[in-house]
Structure I
Amino acid sequence: MNKRVVFFLTALVVIFSMTLSACGPKTPALGTADKPIVVAFEPSGTSQEITAGGQELLDLLSKETGLTFKGIVPTSYAALTEAMGSGNAQIGWMATFNYILAHQKGYADVALITKRFGSDHYGSQFLANVSSGFTPAADTPGTAAELSTLLQFKGKKACFADPESTSGYVIPLIFLKKAGLTDADIPDPVFSGGHTQTVQALYDGGICDYGPTFVDARSSIAKDHPDVNDKVVVIYQTEAIIPNDNMSYAPDMPQDLRDKITTAMMTIAGTEAGKKALNDLYQIGGLTKVDDTAYDQFRSYLQASGIDLSKYVK
């Protein structure tokens, strides 16, 4: 076989291969209808409420960016973390401790932190049914006298939101231990699945004696139960030491999409429709651009607590 024939056959093979490649299936681009950007919303309330509020926000985001989004509500904070790390979600709305664990694993990078009532930090409150007979704290927050209020909960059954909920478990656990309670003093706690569920359990009675939530989670059931603030009362409240929840990106999210979506979210947050959507979702009053250093002070607080939180996170 002469050189011309070999060259001709080689050229045919190359052309044929290129034709097959061009005609073959193409991987859809992220953010298209065939491959939507998956947004995982933290399960701090009922899935129905979050799904409705989340879709309202995603519709605005899609209109602003031209991208396609799909919202999901994982069954737990741990499931949200794993969704971010496994590539099953590209954006996550995450609670503080949930984010810290996810970032430590390399699963999440914060972009926006939420604001409520003009602040980007909040506190935790311990609630109980008014019929429980617990005496609310009356002293200045942080004093030994006020902290001793938590000793009333010794041996009582607690409703916690989730093992990775900052204000519904992690910070309350630190304060209970700081007050002098041991693991034995917090017998067989119930994990309700969210702050709304904790408030509802305390309102209904019979499930647990007390439960911590963010301030003020009672509003989540006020529409159906206008008397909730009379029936479910605050026994103890911490200072605003917790950075608010955030919107984070998974590690495989392209930088150009991050920039586009972050800019769009800030624009949306300044519109009336956006303000309504954010409020409907998580009672959010505004957004601020941040990076991971925004959580350094809180990490120091966790470290200073002296509690090995890893053994309590299920």
Structure II
Amino acid sequence: MRRFLIVFLAFLSPVATALASGKGTYSFLRNEVGARAAGLNGSFVSMTNDPNVVFYNPAALPTLARPMGSVGFLKHLLDVNGGYLSYAQALEGIGTLGGGIIFLDYGSFTETDESMNTLGTFGARDLALVAGFGTSIDELSTVGANAKFIYSSIAGSSSFAIALDAGFLYRIPSENITIGASILTLGVQLDSYQQTRESLPLDVKIGITKRPEHLPVLLNLNFHKLNESQDDFLQRFRSFSLGAEFLMSESVRLRVGYSNEQRKELKLGTSAGLAGISLGGGILFGDYVFDYSFNSYGKIGGLHRISVGMSF
């Protein structure tokens, strides 16, 4: 299976590089989904037993112990609001099905003509529907794929696209290690705003999760945007994130994360403040889990997320 992972990644990178000709449109798909993943600053591609893995790596769907669902709310900058809904369930002898919805509402804007006369108001929204499936290759390896429908609208105009996600997950139980890789939003824009088709926000991710022996913590390292061209080879790995989930007790989790890309891009002058740092936590009550996260953008502000997960 290790050889399979190497072949998978070797195939993944050149294909993604060839298809990603720009930063892409539908940038809302780069937002973290769920307070747990956001608290780890997106280092989630190798995490397991969470319905929101459908948005990061569909190959992790078979790791769900029970049918699970999750719903969450995002308070973005400038009064932009968003949220998501996800659900996953195993089908005996077949695999695990998962699905989700991501949406972002940019609010209401005043519409004017060339002379600045008010004509009324208009809105702008983004939406993505995801349907996924994951199955086991053997006791240690799983694969998965998603179909994704993406829609965006502003005033009376709209745009939509279709895309695929694919992923691989490999577990090493003796070392408490999970390795994951995924390619997200590989697709094409079918209808554009200005008759010029744009590239989608294609993203190739690789991650590893490790639980040190005798320590109640999950340590994550993820590399993002490995498909994007850089001046030299090492620059391809500058978009990385770190995350740690501390298991404080049977019902309390604390999380911290770091995004190297955000830290560099959000630096103003000589100081970045807390840009690129995330904090969060979760509380379990029976079949329910309540999560919160805060992601700092430095002097620009920060993002708050709340999620509620449930097992059935």
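All of the numbers you see were taken from the coordinates with simple rules; none came from a lab. It should be emphasised that the depicted structure is a prediction, and the values quoted were computed from it without experimental measurement. Cβ atoms are built from the backbone, for glycine too; each structure is taken alone.
State the single structure among I, II that was used to calculate helix-only ellipticity at 222 nm (-39500 (n - 2.57) for each DSSP H run of 4 or more, over all residues; to 500), giving -11500.
On the way: I: -11500; II: -2500.
Computing helix-only ellipticity at 222 nm (-39500 (n - 2.57) for each DSSP H run of 4 or more, over all residues; to 500) on every structure in I, II gives -11500 only for I.
Kindly point out which one of I, II the value 25 was derived from, the read-out being relative contact order in percent (Cα under 8 Å, 6 or more apart). Working shown, then result.
Details: I: 25; II: 20.
It traces back to I.
Looking across I, II, the calculation of mean count of other Cβ atoms within 10 Å over residues 161-168 that yields 27.9 traces back to I. One of I, II was used to calculate FRET efficiency 1/(1 + (r/R0)^6) of positions 33 and 105 (r between Cβ atoms, R0 = 35 Å, to 0.05), giving 0.70; which? The value was obtained from structure I.
Name the one structure among I, II that mean count of other Cβ atoms within 10 Å over residues 129-136 of 20.1 was derived from. Can you show the working numbers first?
Working: I: 14.2; II: 20.1.
The value was obtained from structure II.
Here Cα Rg over 2.2 N^0.38 Å has been calculated and equals 1.25, so which of I, II was it run on? Comparing all candidates, it corresponds to I.
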